[in-house]
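Next up: some structures, all given as C-alpha cells.
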Structure 1
Amino acid sequence: MRSTCAAAVWTAERYKAEAVRRRTLRAERKPLVRDARRALAVARKSDPDRTKGATHRAERELAAAKRRVPDPMWLFASKAVVLAAVAGYVGLPLVPSAVWLWSAVAVTVAAVGAVVVAVALAARRPKGLVPTAEERQLLKRLAPEHWREHADGRGLAGTLTGRPVLTDAGIVTDVRLDGTWTAGKLRTAADHVRALLGCRAGLRMEIKAGDRGGWAVITLRTRSAADGDDLKWSPAARTFGVDTVTGEHVTVPLGERLLIAGRSGAGKSVASRPLLFDASEGDTNALVIIDLKMVEGRLWDHRARVESTPEGVVDVVAELADEMRERLALLPKGQATWTPTADRPRLTVVVDEGAEVVTAAKDALEGLETLARMGRAACIDLWWMTQKPTIGDGIPKQIAPQISTAICLAVRTPAEARVVLGEDAQAKGWLADELPAPGVAFVRDGKRKPNPINVRYMDDSQVIALPDQPIWRGPKVAPVISMRKPPEPPATPAAAESTDARVLRIVQDGPARQKDIAERTGLSKGAVSKVVARLVAAGRLVRLDDGTVSAPARTEATA
C-alpha cells in the first residue's frame, strides 16, 4: 500500500509538472503562431494566386509554429485514453489466452521485485541527517586517523580529535589537548586548523573549552537549526529570534536592563524593533525613546514618547527620575517592586545611540545613571543601545555594571565583545567579533549558551502600521495616604509664584543653564524643568539656541 501510494503521488506530481510545462510553452509559442498568421495574411493579400515563394514560405512557417505549440494536458490525456481504448477494442480479442496468462505472471513478478528493491533501498538509506559533499569531506578530515597523520605537519602536534558528530547546527567534535595546549592556544591556532581541514574561508568555526580539563570543542557551522524559518516579524511570530543551534524560539522578557550593541550595519535598530513593540504594547506598558539621531524614533512617535533634542532629553530624564522617586516613596511596606497599572505603567526608556547622549546631552547622564541603578524596583527599565561599545565613550561607567542582559550583534574587535558580553566572553565562546552581519546576535542573560540567534526583523512599513498607543507624559501624583508620613499639602499659588520669582531673579543677570538654576535655587532638576517650561509658555522666559534660558529682550515700547 505504501508503494502504491508513493507511485500515485509520483504520478500526480509528474502530471502537474507536465501540465505546467505545457502551459508555459503554450504561453510562449502561441504569440508566434499569431505572428505567422498575420505574415501569411499579408503574403496572400499581395499574392492571391499563391504563385510567389514568399507565400509558400509563410504557409510553412505557420505550420511549423502550430506544431511547436503543445496540446494542453487535458487534451493530450484525452487523446491518449481514446487511442488506448480503440487499440484495446480492436487488438485485445486477437490476443491468445496463453499470452494473457504469461503477461499476468510477468506483471506479478515485476511488482514483487519492485517491492523487494524498495525495501532494500529503504534499509540502506542513512538514518538521521544526511551530510552534504562538504560535510562528508570535513567529517573525514576530522576523523582521529586523518588528524593524527597530518597534525604534526600543521603545527598541531599534541592534539587529537574524537569522533565528529553531524548535528542540526553543523559538525561538532571534541579535541584532546596534551602538553602545553589549552583551549585559548588552540583558538589562536585556528588558521592551522582550517588549513588541516581544508575548509572554505567563509565557514564559521568556533573553538571553546570542553566540559573537562584538557579538552576543547571545535564546531563548524555548516548548517543552522534555524534554516527554513521565516524570520519576518508578525503578530503571530513575536519572538526575538531563532536559536541556530537548538532551533528554539528565543524571547527577551520585559523588566530587564538591556545593553544592545553592534557595529554600524549589524542590524541593531531592526533587531530591536520586536522588543520595542513588546515594550509599547498593552495598557500597562509605555515606551520612551531618546533618539538624538532623529531616525528610528520617528517611526515610533505614535506609540512612544520620543525626544530628539538635548533639551528634550534633559527634561524627559528629569520627569522620569521624579516619577521613579514618587513610585518608590509610594511602595507599600514589604513590596519590592512597583505593580504597573494603566495610570502608571511599566516604563521602558530606550537610548537609541548612547554615544550621542554622552556627547550632546551630558546634563541627562546623571538622571540616566540613577534610573539604571534604582529604576528596576519602580518598573522603569533602561535599555542602552550603541554602535560604539566602549566604556566611557559609548557606555557610561555607572550604567555598564547595572546591565542584566546583553544583546550583541557583530562588533569590530574582541575588546568590544568583552565590554558587551563580559571579560570571559572569548574564553567561553561568545565570539561576537566573528558573527556574520546583519541579523545574527548573542543574548547573554546568565541562562543561555553562546548560541548565535537569527533575529526577526520588522520593516519600516510594519512599524508605521502598528496601532497607536497612549503616550506617557509624566502624570501628576495623586495624594496617597501612607503609614510612613502624612501626605504633603498641595503647593499654593503664592508658593508657586515664589518659585517663579526665584528663577526669574537668576536669569536677570544673563542667560543661564537649567543645571545652574537648580544649583543656585536648591530646587531639583525636575522642578526647575517644569518651572522653566511654564515661564517659557507664558512668554516670561526665552529659550536660546545653545540650550540656556534668558529673560525676553525689552523693546522701546515696553521700556
Structure 2
Amino acid sequence: MKDIIYVSGHKNPDTDSICSAIAYAEFKNRIGDAPTLPVRLGNLNKETEFVLNYFCVESPKYIETVRTQIKDLAIDSVTPISPEISLKMAWSIMKKHNVKTLPVVDERERLIGLASLSNITSTYMDIWDNNILSKSNTTLENIVETLSAKCIYVSENTKNFNGKIVVTAMQPDSARELIEKDDIIICGDREDAQEIILDCKASLMIITGKHDVTDKIIKKAKEIGCSIIMTPYDTFTAARLIPQSVPVHYVMTKDNLIVFNKEDLVDEIKETMLQTRYRSYPVVDNNNKILGSISRYHLISKNKKKVILVDHNERTQSIPGLEDAELLEVIDHHRIGDIQTGLPIYFRNEPVGCTATIIASIYFENGLRPTKKIAGLLCSAIISDTLLFKSPTSTVTDKIMLKRLSEIANIDVDKFAQEMFKAGTSLQGKTLDEIFNQDFKVFKIGSLKVGVGQITTMDTEGFATMKNEMLAYMNEKSNSENFNLLILMVTDLLKDGSELLAEGPEKYLINKAFNVQLNESCAYIPGLMSRKKQVIPPLTAAATESN
C-alpha cells in the first residue's frame, strides 16, 4: 500500500472545499512524514478556477472512490518477455526470478499473452514432432542460443526453416533416403555424411561434439546456401534440446486471459480469484502495459486508504467508499452529520464562516506561516464562503484571519473579491445541470432526503430568463432521484438576499420554514445568504414540527 493521505472536500466542490483541501494537505506535508495529497470529487466552478489560476496553483487530482484499488497495493514486479524468445530462455528467466508465469508483450510493451511453466512443459510434451521448428517459425538465433552453438557459416537465405528435423545416426546412404530439401540435420563429424546432407540441400546442418568442419564442406555449404552451426553437446543432448528453441508465442496462452487493471477495486477482483485457480494474475494500466502481478496473498495484507475530510462531515456529501477507508481527521464548520468511525479521530468543528479560517488557525497555532500562494487560497475561501462578510455565518474570527492572510498574500481584499465574484457569478455558457450542481449538497433531515443548491450571482436578470427551465429540471431531478425536497438558492450579491426555487412533494416546508408563500414554486427572501445557517436549521425545525 502506498502510504498516502488524501485530503478531500465535499462533492460539487466550492472554493472553500478546494482551497481548504490544498492548504491542509500542504500543512500536513510540512509537519509530517506521510505524503499528503489534496483531491477533489467534482469539477471546479468558475470562481475556483479563477482563484487557482490567479495564484498559479494546480487543481487537485480528481478521484472517484477511496475503496482500495489494485494500484494501492504493493503488487509483485514482473519481467515481461518478448514473444520471439525461446522456451529455454523463458524457462531460465522463470527459474532466475522464482516465478511460474511471465507476461508476453509486444514491441510497445502491451500485454499479448502469458507464458507459464505449466503450459511450456505440457505443450512441449504434447506438440513434439520433427516439424516443430517449421510450424513455430523458429529462428536461427533461437537455435544457436538454445544449443550454445557457434556459427560456422550462415546463409543469407536462412531466416526460417520449412523442413523437418533429422538425426543422421545411420549409414550415409541410409540417411539419403530420409533427408529432404530444407531439412534441419543433426549430425556428427563424418565428412561423407556431411556431403550427403549438402547434396540433399538441407537448410541447416548442426554438427555435434565440437568437431571441426573442413574447408571443403564449408565451400559446398556456401554453394547450396546451407547454414552450418557447431554445438558442444552430443547428438542425444542436441536432439533433446532443440525443441526448446521454439519461440514463446507458439505456446503462450493468448485467449481468455484473466487480466486486472490497476484501477480495479480489490473487493471486486476477489470473486474472480475465487472462481479461478491461478497462482498470480497480470496487472496492466489503461494502455494495456504490464505493471506487475497480483496474487491472493496481496489481498490478505490489504490496507485501507487514509482520508482526511475538510468542509463537510456528512456521508452523502463525501467521497464514495468512505466506509472502506481509514478516516483520520475532520476539519469543518458545518453542523455535525452522520459520519461514524471505528476509532477516535481528530475532529475539529468551529462555528466560523469558513473552513479555511480554521485551517489558517492551525497553521499559526503550530508556528507555521502559510506561503504566499496558500495564504491567497485561504483568503479566497474566506471571501467566497462569507460573501465578503455579507453572510450571517461570518464571524470576527473570519475577519481577523482574512486581514492577517491578505497581508501575507499581498492582495487588496476588496479589489480581489470584486474580480473573483465577477468571474464566478457569470452564468453565460452554463447548462442548467452545471448551474444547479455547481454548489449542491444533499442532507438527511429526519426521514427526508433534501437537496440544496446555491448560486451566487450578480447576473439575476440573466437567470430570470431560464427560471422556468430550471424548475422543470428540478422537478425531473426530484422525481428521478427520489428527493422529498429540492431547493436552489439564487443569491443576489447586490441586494443581499436570495430567491428560493423549490420542487418536490415536501416543498410546502418552504412556506412553513420561512413564513412565505411560494408563487409558482419561487419566493424571494431578503437577507437570506447562508444555506448552512439560514436554510437548513429552519427546514429541520419545520420538518420536525410536521412529524
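Please treat every number below as a calculation from the coordinates, not as lab data. Note that the structure is predicted; figures quoted are calculated from it, not measured. Cβ atoms are built from the backbone, for glycine too; each structure is taken alone.
Name the one structure among 1, 2 that helix-only ellipticity at 222 nm (-39500 (n - 2.57) for each DSSP H run of 4 or more, over all residues; to 500) of -14000 was derived from. It traces back to 1. The value 122, 86, 50 for Cα extents along the principal axes in Å was derived from one model only; which of 1, 2 is it? This value belongs to structure 1.
Looking at structures 1, 2, which one was FRET efficiency 1/(1 + (r/R0)^6) of positions 234 and 298 (r between Cβ atoms, R0 = 35 Å, to 0.05) calculated from, given that it came out as 0.95? Derived from 1, not from the others.
Given a value of 11 for relative contact order in percent (Cα under 8 Å, 6 or more apart), point me to the structure among 1, 2 it was derived from.
Label of the source structure: 1.
Assign the value 5.2, calculated as distance in nm of label points 7 Å out along Cα→Cβ at positions 202 and 474, to the correct structure from 1, 2. Among 1, 2, the structure yielding 5.2 for distance in nm of label points 7 Å out along Cα→Cβ at positions 202 and 474 is 1.
From which structure (1, 2) was mean count of other Cβ atoms within 10 Å over residues 154-161 calculated, if the value obtained is 13.5? Here the read-out was taken from 2. Comparing distance in nm of label points 7 Å out along Cα→Cβ at positions 90 and 514 across 1, 2, which structure shows the greatest value? Once distance in nm of label points 7 Å out along Cα→Cβ at positions 90 and 514 is tallied for 1, 2, the winner is 1.
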